[in-house]
Structure P
Amino acid sequence: MGSQQSTQMDESIKIFVDTTINKYKVAVFSKSYCPYCRRAKEIITGYPLKPGVLEVVEIEKRPDCSQIQAYLKSLTGASTVPRIFVNGAFVGGCDDLTKIHETGEFEQMLKECSAI
């Protein structure tokens, strides 16, 4: 019984994360107290995003925080936050975002998916 329950929980985590990534043009899995997350959110919100394209999930406020991080690790290769997705594709963490922001690549990605 216990293993079946954890499998169901894992499936609900997967559905929640996948739905968030696919529903929003820009999805950020974050922890509100994390300086890297704050920096990433500052960069993202500095763009003139259309209403409803950005979803920020502050995972430390959720009881399934560790399971979300475990699933994000299986998706992206790391469990650290922020984990940033644009148009369903994994962009990276704060350092990755900073690099593509500085080169103009992030703005181009946002334009291509009609987020701005």
Structure Q
Amino acid sequence: MSEITRVGGNHRMSNIVRFQNVLYLAGQVPDKADASFSEQTREVLGKVENVLNANGSSKENILSCQIFITDMRHFQTMNEIWDQWVAPGHAPARATVEARLASPGKLIEVCVIAAVAD
């Protein structure tokens, strides 16, 4: 059986789990809870991209993405930012859900599963 590698985190969760050539990222949230929804969205997508690049993957290799936003009224804004960010021709399977997030002031959380580049 292939080895499972866990990176970062604590006793409750890992920041990244790698199994074979697949990365499972913990939910990425903004650091700036007082920023606008647009700013938080750009920050989180940047964090996703940085984590993927640092671990042998890229946004072109995203297989699946789950997006949690605190208010569906932000859905159109999120999609506009997403459309500028996602790699053309490499859109992953995706779901967007309205949810109350654990940290006050944070308006978006993004969870990604991505292949590791060969």
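Values as computed for the structure displayed
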quantity: Entry that produces -8000 once helix-only ellipticity at 222 nm (-39500 (n - 2.57) for each DSSP H run of 4 or more, over all residues; to 500) is calculated, selected from P, Q; calculated: Q
quantity: Ranking P, Q by relative contact order in percent (Cα under 8 Å, 6 or more apart), the structure that comes out highest; calculated: Q
quantity: Value 14.8, calculated as mean count of other Cβ atoms within 10 Å over residues 78-85, assigned to which of P, Q; calculated: Q
quantity: With mean projected area of the Cα convex hull in nm² derived as 7.8, matching label from P, Q; calculated: Q
quantity: For mean count of other Cβ atoms within 10 Å over residues 38-45 computed as 20.0, the structure of P, Q it came from; calculated: Q
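Every number in this text was worked out from the coordinates using simple rules, so none of it is lab data. Everything quoted here is computed from the prediction, not taken from an experiment. Cβ atoms are built from the backbone, for glycine too; each structure is taken alone.
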